[in-house]
Structure I
Amino acid sequence: MQVQDIMIPLPWVCKHEQTLKEVAHLLLLHGVDGLPVVNSRGKFVGCVGKKQLYSAIAKGIDFTTPVHELMVSNMMTVAPETALEEMYPLSNSMVPVVQNGKILGVVTREAVASYSNLNSSHYSMQMEAAFDAIYDGIIGIDSNQNILIFNKAAEELLGISKLSILDRSYLEIFPQGILHQVLENRQGALNQKVSYEDKTLLSINSPIVIGNKVIGAIAALQDISKLERVSHELEYTKKLKAEVDAIIEASFDSIFVTDAKGNVLSVNEAYTRITGIKAEEIMGKNMYDLVQEGLYDRSATIEVIETHQSVTFTQNIKTGKTLLVTGNPVFNDKGEFVRVLTNGRDVTELMLLKQEVEQAHSLSRHFEEELKKATANSKEMVINSDKSREIMDLTVRLGKVGSTVLIYGESGVGKELIARELHKNSIRKDRPLISINCAAIPEGLLESELFGYDSGAFSGAKKGGKMGIFEIANGGTLFLDEIGEMPVTLQSKLLRVIQEKEILRVGGTTPINIDVRLITATNRDLWEMARKGQFRQDLYYRLNVVPIYVPPLRDRKEEIPALAYHFLRIINEQYDLQKKLDQRLIARLMEYEWPGNIRELRNVIERAVVTSPDTVIKSIKLSGNINQDEKEYVMETEDSPRINLREKVNAYERDLIQHYVETYKSSRKVAKALGVSQTTIMRKVALYGISLGGQEEVNRV
């Protein structure tokens with residue numbers, strides 16, 4: 001780097017014949033401490049500044065004296081092409097830059113010092129100590145993007161030794177960094193979040209400019225990982241509170257909350273709707289006082305406070321309403337009684353709901369006959385739950401129209417069966433139903449499979465071309481399974497087919513009109529995929545005209561017995577067997593969660609049929625995959641001895657509670673896990689002599 005790279009141009013000079021008074025005026029006018037002096041030919045002859053003016057005043061020199069009599073004429077000067085290394089160290093505060101006798105500007109001691117600090121060969125121990133004393137991590141690079149500064153805080157923060165990276169390329173060490181961009185763009189980048197290993201860093205990046213020249217860039221790094229975690233926890237807490245408040249407000253039943261002394265803390269909108277009492281009339285008041293005033297004939301809150309147990313009864317309110325109320329105690333993690341939560345429902349509204357349910361049952365009879373007709377001859381569908389009946393009812397009605405249908409649900413729930421039923425009940429039932437799995441065909445072949453291709457479309461193309469699935473299904477129904485796996489490049493072409501009702505073969509130029517009812521299915525969240533740009537949003541809206549959700553088997557376990565015997569019959573017929581299923585195994589099947597849904601149930605039944613040596617199947621294996629141990633249920637062959645049901649139930653309950661106490665260590669968490677109140681757990685623990693341990697045991701005593 002040369003002097004001209006960091007010099008400060010001087011737009012103002014004074015002439016050697018000007019008086020001291022005129023020079024003083026120029027210094028005040030331009031706000032400078034000194035000016036270069038030039039002769040009549042414009043050549044640099046010296047400098048004059050405030051020091052010379054002060055000396056003139058002290059000596060009583062006349063202010064009409066020409067400036068050349070007092071100027072400093074023996075000053076050191078440098079040429080603009082002088083290397084900065086030759087200037088270091090610089091004793092004068094500034095040095096004029098002169099070329100061919102004319103002054104171009106000045107170079108200051110501060111500018112030379114700043115340059116030398118970024119030059120590794122002159123990087124002082126004092127400067128290094130100063131950087132190491134800074135709490136933040138500091139990384140500095142020179143104009144060649146080599147690392148010159150790397151303090152101790154940066155070493156600790158990034159886990160990199162200073163000696164291993166000094167004078168090495170910044171991008172070699174930090175390929176994802178942005179400091180080199182700051183150097184190139186001459187602009188800082190403030191408050192940039194950077195992820196490094198398991199840390200979140202805040203980076204402040206700035207260029208280092210001397211004169212008009214960028215000679216380097218520097219970054220200050222702060223570890224904000226803990227702050228990020230606290231921020232996320234705070235956001236989660238706020239979100240959770242908002243969700244709880246929203247749930248309370250959305251509740252159809254009234255919700256009434258007091259503290260442990262009976263002071264009213266909150267009520268939801270349903271409380272005002274049901275009772276006619278506004279929140280401001282009771283907020284902050286005590287339940288004992290409200291009962292004494294006659295607002296309530298009795299209080300669930302008071303009874304819970306006095307017994308620490310759940311209570312349920314009818315409550316008469318001064319407004320003329322009668323509520324069925326249930327009060328529950330709320331305990332904190334230490335087992336301390338802190339709140340009372342009371343929910344209530346207007347009995348009159350409950351009766352009205354009963355009438356509405358009966359009316360809805362009457363209206364549903366209208367569809368029962370059509371539903372029976374639709375399913376009487378079906379050998380594939382097993383319908384033995386309200387949810388399945390609702391799906392079949394919707395399927396029957398959708399059969400009368402040609403709307404696009406999107407079937408979604410987990411793998412193995414029977415989405416393809418729903419598609420077949422839609423086709424069977426449609427006006428296209430005498431036309432073909434073509435099914436294709438988008439995930440089973442390689443991306444390179446899927447386009448030609450769907451739309452076909454013309455002769456010569458690609459190497460190896462069949463002479464005369466080939467019809468695609470859309471053409472084969474023309475006039476009928478096309479079922480595209482696993483639509484979420486369709487490549488984005490094909491999604492736009494599918495969208496055009498839906499909009500224009502025509503296709504274009506691969507390599508073809510003539511559109512072909514088609515008339516196909518489209519049914520799609522997926523086990524993925526297409527909306528979330530669309531939001532992330534993995535699925536076209538416009539295609540999503542085109543496919544999601546009528547969505548049908550098929551719930552998992554665990555949400556309709558009442559169908560398990562019928563499905564089990566259905567598959568038993570099919571497999572017996574397939575292999576010409578006469579196997580039977582021990583009735584007691586059905587209960588075991590009902591307990592299992594079936595992550596693989598109906599497909600897994602069929603596989604389990606088939607394995608039991610083909611592996612059982614006996615006519616009556618008495619054992620069955622579940623969860624038999626590579627990464628899980630199999631769970632086998634075996635039914636005893638002889639009759640079970642007489643047992644005491646109550647003793648068995650109590651023993652099971654005791655063991656279950658003991659297991660959850662050992663797992664969760666808190667009565668509140670045990671109650672939540674088992675879906676009962678904390679009071680119930682406390683009572684059962686005392687009944688069976690189970691130790692809660694720690695502070696809870698002391699509180700219980």
Structure II
Amino acid sequence: MWRVGVDVGGTFTDLFAWEETTGKQVTAKVLTTKQDRSIAVLQAIEKAGIDISDISYLMHGTTTATNALIERNYPDAAFITTEGFRDTIEIGRQHRKHLYDPYQTKPKPIIKRRFRYTVPERTNVQGETERPLDIAAAHEVAKRIKAAGIQSVGIGFINSYVSARHEEQMRDILLEHCPDIHVVLSAETRPVFREHGRFMTTAVRAACMPVMVKYMDDLEARLTLHRFAGKLLILKSSGGVMSADVARLHPEDMLESGPAGGVAYAGYLTQQSGFERILHTDVGGTSFDVSIVENGRGLITRDHELEWEVPIVVPMLDIHSVGAGGGSIGWVDQGGSLRVGPRSAGSEPGPVCYGRGGTQPTITDANLLLGRLDPTLSGKMTLDVEAAEKAMADLARRIGLSTLATAEGMIRIGCEYMAQAVKKILVSRGRDPRDFVFASFGGAGALHACFVARSMNIPKVIVPPHAGVASAFGATVMDLRQDLEHFYYTPVKSADLDRINGILSELEAKAKAALKAQGFDNENEIELIRTAQMRYVGQSYEVDTPIPNGVLTADSLPGIEQEFHACHLKEFGVSSEDFAPAFVSFGVAAIGHMEDPPPVEISHVAGGDILKGERDVYFEGAWTRCQVYSGEALGTQHRIDGPAIVEYEHACTVLPPKTRAHVNAMGALVIDIEY
């Protein structure tokens with residue numbers, strides 16, 4: 001039986017699979033079918049030569065929910081809230097994206113104002129009823145929602161994180177009038193304080209639920225037609241997988257589903273390569289994703305913003321994305337300057353050189369013209385060099401540069417955008433780039449990795465096996481995961497330990513039950529990870545702090561305090577034992593460990609077979625004759641000095657001048673950069 005990982009991106013759909021008995025590994029890459037992304041999933045499986053009936057686990061990462069939100073392409077949803085708070089999700093936190101830009105505008109609201117309703121009710125912060133839910137008003141709102149033909153509704157009342165009574169009452173009334181409607185409660189979605197994040201996450205869940213229900217239904221129907229009898233698992237933003245049934249109900253857990261697979265592969269890479277700190281980067285056709293992986297795990301955030309003032313407060317891998325990929329389009333702004341992205345040619349029509357109707361030059365076209373890409377993409381398709389050159393020449397005339405200078409300028413600008421994304425995530429988490437190894441994933445990643453790393457003074461780059469389908473590979477090494485959280489604010493010194501132990505016990509029991517409901521019965525293979533959201537008394541932001549398992553006693557508190565000080569110092573470069581710490585909420589992650597994949601298959605071909613040929617490559621304004629190597633054929637005995645090109649089945653590595661590369665024991669290409 002096969003364990004299959006599939007990552008559906010904006011341009012390509014990638015597949016990696018391994019046979020559970022023999023350990024055989026296969027890969028595939030196809031263009032994403034935008035009209036119905038589930039079609040590309042089946043096309044990738046077919047291209048890999050796998051019979052769908054022979055699949056035990058299909059582990060699927062998808063950006064469908066994210067794309068629906070960004071494009072606002074979903075059926076109208078409604079939101080019901082406390083009287084006086086109708087516009088909370090639109091007003092936000094009154095932050096400014098650009099402090100001195102008087103013309104900035106906020107993103108289009110997730111839910112239209114005419115579909116945001118209020119009812120009189122009020123619960124205080126102790127969970128006591130200050131004003132009962134107005135039953136007549138609730139029935140009236142339900143009637144209006146039914147008349148509008150709404151498919152999904154989010155309910156978010158003030159202080160419902162301490163008592164969900166009124167939200168549950170409103171849900172029951174709504175279902176009386178609209179029994180087939182999707183209803184989600186903020187108290188169930190994420191029972192945490194700060195209403196803007198809780199409301200917005202609930203609104204996102206409500207908006208995406210019809211989209212994801214349809215997508216999952218279509219995908220499962222197509223799989224069933226091909227006699228699929230295995231288990232469909234969906235990648236979560238927090239770095240695990242969940243069943244398709246849970247994914248239908250929790251689309252808010254899938255907003256970083258695609259990139260999460262790459263982070264999992266980076267974690268696997270730390271175990272196999274010995275590098276404890278890896279900067280995971282993934283460059284596909286549409287975007288550049290970057291995240292930090294330390295000691296085999298990606299860093300988690302609870303303050304992710306899908307867009308400016310659109311916070312998502314579920315635990316998510318801290319992944320930063322920018323619109324810079326192989327399909328990023330070069331264009332000229334009003335001031336006459338060359339720009340690259342975030343607009344992308346995607347898979348339809350794709351880069352000009354694909355010959356599918358594209359007319360605007362992209363990063364891929366630029367790499368082709370500079371000799372960095374093979375015109376046949378290693379035999380997969382013939383790229384139209386002439387069409388790419390014509391499109392680039394048209395752009396070059398507009399800015400007064402030569403065609404080659406424009407192409408190289410596009411690469412430099414694109415790489416600088418990527419470097420700024422790297423800088424942003426490192427600075428925000430208090431890390432020094434020189435302490436990390438730059439891991440390059442994605443079909444277009446290794447083309448630019450050395451340039452981005454050099455820009456950030458990162459001394460070492462690693463291109464692992466199957467880098468071109470890294471997110472799909474990572475999907476196959478992920479475990480079932482359930483994240484739960486409970487709000488309880490108290491200074492550490494006056495904490496009620498009986499209450500805290502009760503909260504943690506309840507969260508752990510619920511998390512284990514959730515895994516069992518998804519088919520994971522081996523309780524001995526469940527790992528429980530406890531964290532506390534902590535801060536200094538008076539602060540307005542929290543730090544994730546590990547806390548020990550077992551029953552907490554008064555003797556546990558000094559150790560927890562010290563751990564908090566250490567975490568605060570690591571994140572912000574400062575800590576102080578002069579200020580009292582406080583608990584804000586408690587979280588539990590239950591991880592159901594699944595079977596590990598077999599070791600990565602490495603090909604070793606002796607002698608001259610590693611050299612595919614030579615070609616001219618454009619660096620720093622001049623052509624340089626470079627040797628072209630077969631990446632799959634390189635062995636641990638080989639050393640390569642840049643400039644050179646290393647081609648893989650689904651990726652291509654550019655070694656610029658002043659670089660040196662070798663292959664390590666796991667078959668990864670390790671590149672040292674001279675400064």
Structure III
Amino acid sequence: MNTEVGKIATMLNNADETDTPLKENLNQLSKTLTIMILAICVVVFVVGMFTKQGTEPTNKLMIDMFLVAVSLAVAAIPEGLPAIITIILALGTQTMAKHKAIVRKLPAIETLGATDIICSDKTGTLTQNRMTVEKIYYRGEIHSADDEIYEDNPALLAMVLANDTKIENGGDLLGDPTETSLIQYAFDQNIDVDQMLEKYKRIQEVPFDSERKLMSTVNKDGDQYFVAVKGAPDELLKRVTSVAINGEVTPISEQQRKDILQTNQDMAKEALRVLGLAYKQIDKPYDDPSTNNVEQDLIFAGLVGMIDPERPEAKAAVAEAHSAGIRTIMITGDHQVTAQAIAERLGILEPGQDKRVLTGAQLDELSDDYFVKHVGDYSVYARVSPEHKVRIVKAWQANGKIVAMTGDGVNDAPSLKQADIGIGMGITGTEVSKGASDMILADDNFATIVKAVKQGRKVFSNIQKAILCLMSCNVGEVLTVFMMTMLGWDILTPVQLLWINLVTDTLPAIALGVEPVEDGIMKRRPRGRKSNFFSGGVASSIIYQGILEGILVLGAYQLGLHVGPHVGNAALQHGDALTMAFLTLGLIQLFHAINSKYIHESIFRKHTFSNKWFNWAILIAAVIMAAVELPFMTGFFDVTELDAAQWCVVLGAGLCMIVIVEIVKFFQRREQR
């Protein structure tokens with residue numbers, strides 16, 4: 001495992017697999033519900049046995065109460081929740097695919113909505129990855145890209161020869177955008193590149209790597225050999241010993257070094273990516289070409305500055321992420337000054353925030369403990385290698401943040417796997433990086449990440465709505481049966497409980513999962529790693545709304561004892577009251593599903609019924625629920641036929657559910673202000 005690929009494989013194996021917030025929340029929810037439901041069922045069974053003792057034979061009573069307890073457990077468990085969550089996530093993947101975000105792992109959608117930090121590569125994600133040569137520095141002067149340059153200029157030779165661009169179909173350029181821009185510059189200068197490459201045939205090379213940040217080639221030049229080198233100016237200057245001015249090669253002075261570095265910095269401040277160019281001539285090829293011999297005793301040839309324009313939508317996307325409480329971190333291999341200039345133009349940095357930029361070399365000098373404590377001080381990382389990304393991710397995660405990380409190279413795979421959300425690049429990404437990612441950007445665009453976060457927040461919000469609807473309704477069912485048992489009343493039969501559970505726990509809850517994005521969802525702060533489905537007031541809403549349901553159902557039962565055509569006949573009147581309680585419990589949950597469309601906001605707004613699937617779900621469920629009153633169904637469900645006054649009580653209880661919840665929401669919003 002001593003090869004580079006072996007090192008990457010080791011880092012992938014050592015990367016920590018983090019549970020998604022969705023998985024953690026579901027695990028917590030299942031444990032809590034299991035304990036609560038078992039406890040309640042035991043209490044109902046025991047209390048029922050005591051309160052109804054003597055009303056029927058003990059064996060039959062035990063069986064009846066056992067069936068009630070089991071039915072109550074089935075009713076209380078939101079068994080449709082896993083299917084509903086899966087459907088919501090699957091629908092989310094479809095929506096995100098339309099926005100060019102391809103999700104490879106379903107839970108990643110919900111995790112995106114909780115993202116606190118987006119660590120993004122600069123090139124191709126925040127910028128267009130369309131490099132264009134803007135300025136060239138040689139012979140002590142800066143020249144525009146439009147100025148004429150001669151074919152034998154060492155700077156031009158280094159640009160063309162130390163270059164892996166493939167030229168096809170007489171002019172189509174394939175390769176790294178930085179390198180293709182250099183060849184395009186030569187084309188624009190009317191240089192016959194094919195002829196130049198034929199004349200200076202490549203004999204040997206030392207490929208580019210992210211550690212030394214240089215690339216070199218050895219090319220045949222008549223009886224001699226021309227060594228062309230390009231790379232990071234600061235790294236290249238360490239290997240330069242001479243400079244050529246007006247055809248004369250002289251030892252480079254300290255002042256000349258300072259001038260070159262100053263020029264490099266001036267060009268970088270203009271958001272130009274700057275490459276250093278150098279060369280030398282040798283008499284014979286190297287026996288074992290390496291950086292230790294090829295890239296030594298070089299002659300400085302010049303600098304070339306290229307612009308990679310920001311994506312037009314990137315600045316707005318960074319601002320939207322900021323308004324959503326999400327911090328954008330820019331990571332690049334560019335020079336520190338270039339990185340800062342681009343970050344300022346994108347709004348990642350405010351002008352003059354030099355201390356928020358950290359280089360890879362400076363990062364290496366920081367201990368892990370110090371970096372974890374101060375990672376929030378840095379918004380831009382320059383001259384970093386892919387290995388640094390893993391440290392950045394771990395430092396943020398150690399601070400309890402949910403981190404999204406982009407990457408396209410093979411050596412980006414460890415950081416993509418380490419991140420809570422690994423984001424691969426669909427256009428420039430390698431298969432290894434795509435395989436390690438949770439989501440792939442089909443357009444390599446930062447703005448797509450922000451759109452995906454928005455969809456992720458919508459998915460979580462809709463899951464919360466479904467849970468609020470299901471759990472509060474289940475609490476209402478449990479409370480109704482529990483109170484009836486405690487008071488010694490006749491209770492709803494198992495078949496009635498299961499029918500309510502079947503009708504109200506399926507279509508309306510699924511339909512809540514396709515609710516559109518709420519207004520202002522990207523103005524909220526990230527919910528954080530420690531939040532769960534019950535956060536944001538959902539837990540308290542489940543409790544008070546469940547209690548309210550139970551009270552309304554019990555109230556309908558009590559009214560049923562005094563309303564209807566059978567007043568005075570205790571047996572028939574009691575049957576009517578139980579029927580009213582049964583229908584109230586079922587229909588009130590459908591009314592409550594409308595309440596659940598907004599956890600805190602009022603439902604009395606323009607777009608409340610814009611979800612056609614929800615409208616149909618409520619209508620179909622209401623028809624199915626009311627169908628138990630058909631003459632041929634009453635015997636099966638052990639219900640009686642109600643008159644208009646009794647139906648008014650049932651519907652009135654349902655409307656009371658909406659009115660009372662709306663009043664509570666009003667005071668909650670008022671208190672928050």
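What follows draws every value from the coordinates through simple rules; no lab data is involved. Because the structure is predicted, anything quoted here is derived from the model rather than measured. Cβ atoms are built from the backbone, for glycine too; each structure is taken alone.
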Self-check item: Origin of the value 26.4, where Kirkwood radius over Cα pairs in Å was derived from one of I, II, III
Solution: II
Self-check item: Computed -10000 for helix-only ellipticity at 222 nm (-39500 (n - 2.57) for each DSSP H run of 4 or more, over all residues; to 500) - originating structure among I, II, III
Solution: II
Quiz prompt | Which entry (I, II, III) yields the derived value 4.2 for distance in nm of label points 7 Å out along Cα→Cβ at positions 60 and 540 | solution = II
Quiz prompt | Structure from which 12 was derived, relative contact order in percent (Cα under 8 Å, 6 or more apart), options I, II, III | solution = II
